[in-house]
Structure I
């Protein structure tokens, strides 16, 4: 029998890894979670759904991401940076509010119908039938923040003379938000990119000019 002081035992103990190494790629698993929540919404995606599509067990999910709510918060952040950033880019890069809205609506038509992933917008769709107040409120704040940013650009253009001084910035921003959210649902209902681009052109036709 080999004793505990045997050099071979000490050597084996010294080289044995401490703890259990993570057996999955976190970023790959997170991307799969994005797709699951995007397709089925927050309420429609269970922990068992997540472990199945992510290819991990529940203990690994909780250890790496926290609970379902914490994972969803991270998913929304990743979605915004990876798939939903076209709105912020348009507002930051275009010279006028109208040019920014034109770009974001046309890019929404492309993004919401892109092949190989769920259609529409996760921030819009994940709120459908949501019975978790904190999640519903978080998504609502994100949507309202987008409308507020659009309104800010419209007000800035009115002050600079790019739009009539009496333009109803609140209503025009709400109209743009309604178009983006409506295009998301239309995409999920099967509208094509070309059909959504046609809607964008109609929406732009109402914009006032100086």
Structure II
């Protein structure tokens, strides 16, 4: 148990350090801007909760293996042992996909949204197949963590992450991109899935019959 928890902690801290710390340094060197925009919306709004829950999810991801090392028991019915061995592969895949998707964003990479800022619409690389590959990759990383450390903290962190992503995408980012890019973004959403290829494409409303 401690071996799995220690491995999960190392992988998670490495992922967080590179995805947020190293990426911010690279972004600043390339553009003069680290890319952090903070939490959107007024306190108590859906946009605000998206940011708050996201922060809690990230912290929970680190807390899960720490709790396991401290003796927190696993959840009952965690499945066959081979699932534990799949955890590192899933987590590493999520790590690699996170970094690839961030790289494909180029100068448009941001953590959070500034409503008064105009960034380019990224449609290449992984974004040609799904509109939110960074969030898909982060969720994959969180699933790998649950497989390695199947305790209540890891499960709660995964639920929090999924909730935060849904709020951030639907309440904050999609309205922002639609307002900034208009028809170009609408056309993009019609051909590319939200989180997975082909799933969650926007289907324009059919005109009402006379």
| request: Work out FRET efficiency 1/(1 + (r/R0)^6) of positions 88 and 184 (r between Cβ atoms, R0 = 35 Å, to 0.05) for each of structures I, II, then name the structure with the largest result. | output: I
| remark: If distance in nm of label points 7 Å out along Cα→Cβ at positions 160 and 176 is calculated for I, II, the one returning 2.1 is structure II
| field | Given 14.2 for mean count of other Cβ atoms within 10 Å over residues 32-39, calculated: source structure among I, II | value | II
| task | Figure out for me which of the structures I, II the number 3.3 belongs to, where distance in nm of label points 7 Å out along Cα→Cβ at positions 96 and 112 was derived from the coordinates. | result | II
| query | Just checking, which of I, II has the largest value of relative contact order in percent (Cα under 8 Å, 6 or more apart)? | reply | II
| task | Tell me which of I, II gives 48, 18, 15 when you compute semi-axes √(5λ) of the Cα gyration tensor in Å. | result | I
| Origin of the value 2.8, where distance in nm of label points 7 Å out along Cα→Cβ at positions 136 and 168 was derived from one of I, II | I
| note | If mean count of other Cβ atoms within 10 Å over residues 56-63 is calculated for I, II, the one returning 15.0 is structure I
| remark: Working back from -19000 (helix-only ellipticity at 222 nm (-39500 (n - 2.57) for each DSSP H run of 4 or more, over all residues; to 500), computed), options I, II, answer is structure II
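Read-outs throughout are calculated quantities, based only on the coordinates presented, and are distinct from any laboratory measurement. These numbers come from a predicted model, not from an experiment. Cβ atoms are built from the backbone, for glycine too; each structure is taken alone.
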